[in-house]
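Multiple structures are listed underneath, in structure tokens.
No lab work stands behind these numbers, since they all come straight from the coordinates. Note that the coordinates shown come from a computational prediction; the quantities given were computed from them, not determined experimentally. Cβ atoms are built from the backbone, for glycine too; each structure is taken alone.
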Structure I
């Protein structure tokens, strides 16, 4: 797709153990960037997720793609660890060009379709800390390094566009608040970064074929379409590399400031930058969700990928 156009650029993908973060780190590496990948699960220790994916595996994918992958174990709720991470990037590279705040790690805390008075308060508040506090802590320490050079980019990864989330309840007060807050965070960061000629955007994937989602449906990437027997609308799903290509496209766009403060989606940017998913398609999930799934129409991705 993009051939080493980001060579010499330094990126931090915070929350890159799996899912969107792994796809983003891989594509930034394919574009030639030096990519610091962080998370809590390493080859020696697992996070509360208790899943097998590790940050070292992500760093290996960055290397295989042509970039430089550097895995650093970080709990982004711990300011001391985040401060040490940024100090290391400054010491080793002297700059930071792209910050991707993809920290999440809260799927297992969500109680879907449960009102706030019945939802576990402990689990709900933990979700908000993982989704919001982590992003703020990371930006607090990383942005002084990013603004040293004009043209820096911050990408806040969320679920849903501003338009969709504004009109639709996201099936849990805590989840709704978490994902909408990240969109607003990008809007506010854009204002604070503007005097430094840097850009902040919110970006959402569509229906992501993450490791957890594939496992949920009992399929692999090789036979993911078998999942449509259980959930027909899964036909619009996309790989984590698709949002990765969206971030890589933003990072190499000399006019990226045109997007500052906006809520964007992988499908929307594919139409503008021309990138495609691994199968050569261009899924436009949020338009599909609005016009097909939420409209109660039969699953049919024709014209949407």
Structure II
């Protein structure tokens, strides 16, 4: 474990996902303690995307931005919202220079799959249809997110390919949860890792799937065909149950002819990039933004 990160482990007891309401409150308290981002170089606006039901979004518009990312927060599909994601969405916008459209998608278990994916896809469709209003190039739209949000980004890319939906330039997947089966070495063995461990992830999948069987749109690792998908940046953490399924997905994308940049971060754990005082976290966040900037450049 990176020594700077290790010092925070006593403060990062996993949230109790058997009680989603309490978990959301605890997560919001932790997020509120994060340093406030500098938004002086951008416009920040709350909007509502017309859908069934409507989807709240928060738009971060840096001056001179021409590309955009539909950004999906983490939280196991159970917790997280526009406010808890505010520090990270603003940083992505500031460091990448891209318009960030942060999505307040519906949460499980009250709204199991496919509710969150429907919300994410509706916002992608809205973004493409409102490119002129947003001041962006419709050919430079990415999808991305952390953890469960990265799952939604990958699933949105699959659905857009299958339905000939809006063109997606790039997918930015940070520590995605892609496989409900939890059969990889890291998923089976990381039972006591900080923040998110095997049991936490299993509980999140139970809430997210509800009574439905997992499909490729719920668990993208189940997709048999990964050809024709957008180029991807995939970041993994060494001590993360999701690590091996993410590496496997990156390899399968490559084998399907999709360009991939894969970055495995030594000494890190799931979500540790939120510990901004650690040098490795600063590098992780900078790399995510730099990958997005490169992908959306002309």
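Here is how the numbers come out for the structure above:
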{"item": "Test item: distance in nm of label points 7 Å out along Cα→Cβ at positions 20 and 268 calculated as 2.8, pick one of I, II", "result": "II"}
{"item": "Label whose coordinates, when mean count of other Cβ atoms within 10 Å over residues 108-115 is calculated, return 14.4 (choices I, II)", "result": "I"}
{"item": "Parent structure of the calculated result 2.8, given that distance in nm of label points 7 Å out along Cα→Cβ at positions 92 and 244 is the read-out and I, II the choices", "result": "II"}
